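**Q** Before anything else, here is the set of structures, which you'll find just below.
Here, each number is a calculation from the coordinates, and none is a lab measurement. Everything numeric here is computed off the predicted structure, so don't read it as measured data. Cβ atoms are built from the backbone, for glycine too; each structure is taken alone.
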Structure 1
Amino acid sequence: MALLSYGDEWKAHRRLAHVALSAGAVKRYYPVQEDLAALLCQALVESPEEFFEHVRL
């Protein structure tokens, strides 16, 4: 969206982003975030030497 020129396409992307990132939508992401955080913690406990692979840095 940042690289689009202002116009109809930019407006369409902006509307989609607004829907996906609204306060209500973000709350629905919490269970997924919690599950992924638990998986990350488990992976770090099992193989801390692979930290960078686990966090994809």
Structure 2
Amino acid sequence: MNIWFIHAGGKVKEPFCPLRFDGRIFLLLRSGGSLSKPLMWLEKEKEFLRRV
């Protein structure tokens, strides 16, 4: 079971499932793509994340 999140600030335009791997965070998008961000991005943006 995946837990989907949205970004309330609008920096990520669609629901995503975060995956931590090797010091980076990969946002697996519901549409099938992915975004790669540094792990510090998650720490800065965690107040904007909302569980769907």
Structure 3
Amino acid sequence: MACLAHKTRMRVRDELALMFCKRVGSKTKKAKEELEALRLAEREMTETLICGRIL
């Protein structure tokens, strides 16, 4: 009986760890996409300001 409980706990911990890793991975991916969008927006703004002052 103790062995069954131990195996169940191990399996549940493994599943929780896997869920956590997937969640962190998806959050990281989303954050990278948002950061890239911000970089592009800043680049466009900078180029607009530079071109406006030169011309």
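**Q** With Cα Rg over 2.2 N^0.38 Å derived from the coordinates and found to be 2.36, which of 1, 2, 3 does the value describe?
**A** Going label by label, the one that fits is 3.
**Q** Output the label of whichever structure in 1, 2, 3 has the greatest value of distance in nm of label points 7 Å out along Cα→Cβ at positions 2 and 26.
**A** 3
**Q** While we're looking at this one, here's another question. If helix-only ellipticity at 222 nm (-39500 (n - 2.57) for each DSSP H run of 4 or more, over all residues; to 500) computes to -21500, which of 1, 2, 3 did it come from? Provide the component values of the computation, followed by the final result.
**A** Values: 1: -21500; 2: -3500; 3: -36000.
It traces back to 1.
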